[in-house]
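Down below are the structures I want you to see.
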Structure P
Amino acid sequence: MSVCLATYNGEKYVLEQLNSILLQLSNEDEVIIVDDNSTDGTLDLIKGLEDSRILIYQNKSNIGPIKSFEKAILKCNGDYIFLSDQDDVWEKDKVSTCVRYLKVDSINLVIHDAFVVDSELKVVNNSWDTYNKNHFTKNITGTLIKNPFCGAMMAFKKELKEYILPFPDKIDMHDMWIGLQCQVNGIRYKHINDRLIKYRRHDGTVTGKRKSITKMIKKRMTMFHLVVLSKGKKQK
C-alpha cells in the first residue's frame, strides 16, 4: 500500500498527520512525500521521524499540488493508493475500511466522508459531504457543476493510474480529474458515509478555497473538453 502526501510549508501540522497514518501501515507499506520546495522546517521534522517507510522527494522549484501529487502517484509501488493532505488527521480505521471496499473486484475507487474541524481539531461539522453540499452523481455534468470528489478522502487501486496519469496541465484539480475519469470510462467507484479523517480547515489551507464564478466556469469548460477528449483512452 502507498500513501501519497504533497507537502509545502506544513511544519505546523505535518507530524500529527504522519503519525496518524504510520500507525495504520505495515512494514511493507510506503509513504511517498513530494515536498514542493518548502522554506520552513517541514522536511527536517519529517526526516526526524527516521521511519524507513517514508520516501521523500523534494522539488527544486514550486510546481504546485497537482503536479506534486502526480509525481507522488507515479512513484507508488503499492496495490492500493491513498491521497493525503499535510494537515489532516486520519481516523484509526481509515486504512482498514477503505481496503475492505477496494478488495471487492469491481470497485476501483473509494471516497469517504470526514469530520470538518478547525485548526485545533474542534469539530465544525460532523460531515464534509453535508458541509460542502456534495452530491455524487453517475454523470460528469453533476461533477462539473459541483465537484464532490476530494483527494484527501480517496483511495484507489493501482490500475487506475493508467487512466488518470499524467494529469493534464490545465485541469482545475487532480481529485476532480480522477473522479471524472471514473465516470466517463465507466470505472466503478464507491462513496461511503464513514467519516474517516478529521479534515482541517484553517487560514493556511491550500485546497478547498472558493474561486470567482467567471474563473470557475472557464476552468470547468476546459475540464469538460479534456474529459471528452480522453474518453475511452488510457493516458500516455
Structure Q
Amino acid sequence: MLIVDDEKPLAEVVGRYLARQGYEVELVFDGPAAVRTARELDPDVVILDLGLPGLDGLDVCRGLREFSDCYIIMLTARAEEPDTLAGLRAGADDYVTKPFSPRELVARVEVMLRRPRQVTKEPLAHEPPRVFGPMRIDVAAREVRMGGDRVVLTRTEFDVLESLTARAGQVMSRREIIDDVWGAAWVGDEQLVDVHVAHLRRKLGDPAGDPQFIHTVRGVGYRLGLFAQREGQ
C-alpha cells in the first residue's frame, strides 16, 4: 500500500489506520518519489493526493498507468466536478474529497481489495471466450482483443466491460455496474461509471455518437449491443 500526500500528518494518520488493519504501508510526500517507489514496490493500492510538489497527482497517475494496473484512489481538496473527473480520466479508480474520515478511506480500500486482481491460471468453469463481432474477451486470462489486436485495459476498465458482456443485451443501471465492479458497500458518485465507460469506448474505437458495442440508455445506464453473441451460440 503506497500513500502519497505532502501533508505528512494526514499521511501518517491514514497509514496508521491501514497498518492496524494489517496492510503493509509505505509513505512518500512528493510526485517523483511516488512514481519511483511504485516502480520498486509494485503496490496493490496507491492513495494519491491531487496536489503534490515536483509532479502533481494527475501526472503521477498518468505515469503509474504506464506500468501498473494498481488501484488508485485520488485525494482531492477540491470537490468541483472538473477536478474529480480529471483524476478519473487520468486513470484513477475512485476519489475521496478532503476532509475525509480515515475510516471511510480504509473502507474504500477494503471494498476494492475484495475484487479479484490476479490473472486466473485455470479457466473459470471452462467458460469459452466471449465474442462480440470483432471483440473477443477471455475472462479467465483477463484479456481483450479487437480484430486480433490486444486492447490494453486497466483492471477497472476490464471489470466494467466484463460486467456488461456478462449481461449482453440487457440494460444495466450505473448502480448495478457499481455493485458488480466496486461492490454493494461502495458509496460515491455514480458518474464514476460514465468516466470508465468513456475510457472503454475510446480504447475499443467505439464512439459514443455511433456505438457498435456499448450503448447509452438515457436515464438508466448502459447496454452491450444486441448484435453480440457468445462464441458457440
Structure R
Amino acid sequence: MKTIAEQLQSVYQAIHNCAAECATEHKTTLLAVSKKHPAQAIRDAYQAGQRAFGENYAQEAASKKAELPDLPEIEWHFIGPIQSNKTRLIADTFDWVQSVDRAKIARRLNEQRDTSLAPLNICLQVNISLKDNKSGVHPDDMMPLAELVDKLPYLTLRGLMCIGSATDDIAVQQAEFSTMQQLFSQLKDNYASVDTLSMGMSGDWQLAIKSGATMIRLGTAIFGSRGN
C-alpha cells in the first residue's frame, strides 16, 4: 500500500498534469478532505506538504485540531451543512467556512467569531443542481447574500463552493460548472476579496479544473477509505 505522502504526491502530479493539458491560466489548489480520518493521517499529509484540510463535522474537527497544536500553518475548512446550534463551535475552530447558504448562519458566525482571531474566510455554497433536497443558496439569491457577508466585520467573502450533481452525465456536469464559473466571475467583478471557486470532487475534479475551479476537494485518493 502507498503511504499518505506517496498518494498525496500522486494527486499533486495529477492536478498539475490536468492543468497543463487544459492549458488553464488559473492555479488550482487541493483541499484534502479528512473527515472520518484520524489526526495522525492529517499530520502525515501535513508533513508531506499539504496545508488545507476539509472537515464536515464540527465536533470531530475540534477534537482533531486539539491533537495537532504544533502544526502552525494548517488551515481548517468547514465544508458540511451548518446547523444553527453548531455555529459557535465552527466559528471557534475553523479558518474557512465554505458552506454558508443563508443570512442567519452568516450573522451567527460573525457574532460568534472571537474578535482576537482573523476574520473567517467565507465561501457561499450554491445549490447548482436546483434540487430542493440539496444545500446551498439559489443562484438568483447569491448576490444579496454576498452583499450581507461582505458587510459583516468578522467575515471575509472569498468566493463560491458547490457540490455538483451525482451523475456521470458529462453534459450535466459541464453545464453546472459553467454556471458556477459565470457566478464566480460576477462575484469577482463586485468584490476585490473574492478569489476562490471551490468545486470538483473525486468523480468530476478534472472537468472542474477545466471549468475554472481554483480549489478541488479530494479525500479518498489521499487517505484511502473512510472509517465508520
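The table below gives the values:
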item	result
Origin of the value 3.0, where mean projected area of the Cα convex hull in nm², for residues 99-138 alone was derived from one of P, Q, R	R
Among P, Q, R, which structure scores highest (criterion: distance in nm of label points 7 Å out along Cα→Cβ at positions 11 and 219)	Q
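Throughout, read-outs are computed from the coordinates displayed, never taken from laboratory work. A quick note: this is a predicted structure, and the numbers were derived from the prediction, not measured. Cβ atoms are built from the backbone, for glycine too; each structure is taken alone.
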